[in-house]
Structure P
């Protein structure tokens, strides 16, 4: 067993950290700094834009589009250019990277041909989209070797076991923990490797089919690795981003923002759900479950004291509300009908219909009279939901009226302080009402860490400014 006092830092580098020679040298600088006092594992995303190109290749292969070869050529050229930029042409690492790239490009071409012969499927799509992380991580590992660091490349399908929900797979944590401990603990004990370089984004089923973890899946990979090694080492995760941390409002919509230097996992999960895309919500869940501290740091300014730390600890201060967040583009569906009262199981039937068709519910609100249900969905799902409801055996009947509003936004005040503070809803109503912003629906989660208001999209930016001034810019209630 590794000494518990030995530190292990799991670092996640996204595509924005893997652009050119300067960015790879920055990674080397960061890694060397932490190697001075801890073990290091890196988790790597694909190069910027590569996953989208791989998905496009899959889609066009399904339709026998002639552009498939051009997409593969473009993917190859992007990686070739990077290899030439960061590695000496006479080095072993250069030739290893070229050989690895050629082998994987040939595999992709063969997969494209296979798709034309068989029925397209999500498992083939996942297999194809995993190649971006394979290439970027192998190249990073070779680069680190070229500067005399002992690095070892791992493909995460040999480490992370998932269910078979392709494109949105969930890790099987117990099985994965056992496998990762078996693979890593001996290596961490004997100090034979300086850096373990692991591909992000994907794992595999028990029958060895590659699965992807969804967008943001590389963040989730880092969480799974740290969780699995938490009893063997003193683990910490650092997510290197192109921002300095989590802000208390979206800078694209708010004129004023401040860095949240410390935030709890429960608050960070609320922020993640309500519009903040800094971290994958499930990765926050796993980090909380394992009690693993996380940091979000600026890749461009790695030694800055301005960063966000996320832990289990909830810090109560004079700021009841930690952040104002929003989901700018939503659709709101309202189902109205007096028959909801005598018909048992109406809500259950509704949510089963939506769940069975992979529709994500953002919020739910029901009147006390029980004659209508209002819920929010992703804007992109609006037409699909309209079709499902109007053609369903129950809701398509004449005694239900279905209204869909595609011009709404959600704004939310978030903070652990809401749990024990009365009057938050009243202050939201008053602040928005005094500024002529009409609230169309409200919702509050069972965690009581958020209060949300649904408004016209045209008022979203104004509402964020109003609520920021009401709760954050001056002393709270």
Structure Q
């Protein structure tokens, strides 16, 4: 199912209107671009040379803002060594300067089907700071030593000049590992990833394997919607990032100053509701079985399991950022419970500084902690406002994602009012059991369904046919009724 050429004009117009309505910046001010050009030509390069480490990156095809590069090896004493290079944005951005101020205004990179609104100008985010292959780049280089079960037993982080050797994508990585053609540094991604996933299971962490609804565009062709089930390689790669974020949290907690990504445990009422949903969907959940164990046994290709996984995301709401500073304990005390409920451990965002503001500050805090130094004053000063800024950026990014999907869904179905589609019910409102949410099998549309108030309840987790009754890009979201 495609958005045809005749439909793309109103869709493009609706996307422009969305950015205008939400006050998304169009371009960078001249002072910001001037500083970016100067910084791109003369970044602050560190003294330590680590270009002998043959790093590689794993990103979606076509990505240019490459934040992370890795190299994996076995240790002679047993276990593994992970080198994880993170783009050093601070080598280009001067605190308090135009680039810095603009980054604090933007907070995060925003993604739209027809464009992206970057956190930093292209000459920084996609060129001079990006860990593109065959270029020397300033980086924050983590070295994590793991024992044989994947537990981190040694951490070092320092600034270094690095050089990536290869630019890989998830599908190619999965294919190379599955066919046995991957060289050992890449093949170890599976070995280390599986060990880290087992440690996650042991501590009660949660990784939801929920198929994602994506807006995609083939070259300059029509827009499409697709459900994308993550590959195993996605999960193994995510475990490297999670491991680094956990190591960063421990470094900052040990130093007494930091910024954590936190998520409180779900309230009992939410867990009780999820148990009721599990019973309705036929998902086995014994009273003594931990929630994390239930989730890992689910198959996202099973419609009832997929519906339950969708409901599980409700337990992951409420994430935020918590700062603490030993120099100002009355203002920013160390949190009594610094953990992240889904990670089941203290955790910090530190691996995506080209796309997320807070990661630049986390890197500085970890570098200071590793060296036994006080955090720079410009970092400490920013801690006062970082959580609120990141919350603002997350709201804007979430709104952009939801609105974009709504627009493309409406464009797909605008000329199909009255047609009937196969779907399955993924949510039913507690207060109104004849209303809820359905996933269409094809196209990959998720929308509200509303039945007659006197009609039968929607069959949660079951297949049903629905009729399109509303779809108008930029004006009305897709709306269905039972067929």
Can you rank P, Q by relative contact order in percent (Cα under 8 Å, 6 or more apart) and just name the one with the largest value?
Q
Can you spot which of P, Q the value 3, 12, 15, 17, 19, 17, 10, 6, 2, 0 was calculated from, given it is P(r) over Cα pairs in 5 Å bins from 0, in percent, for residues 86-173 alone?
Q
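Bear in mind these aren't lab numbers, they're just calculated from the coordinates by the rules spelled out. Treat the numbers as computed from the prediction; the structure is a model and nothing was measured.
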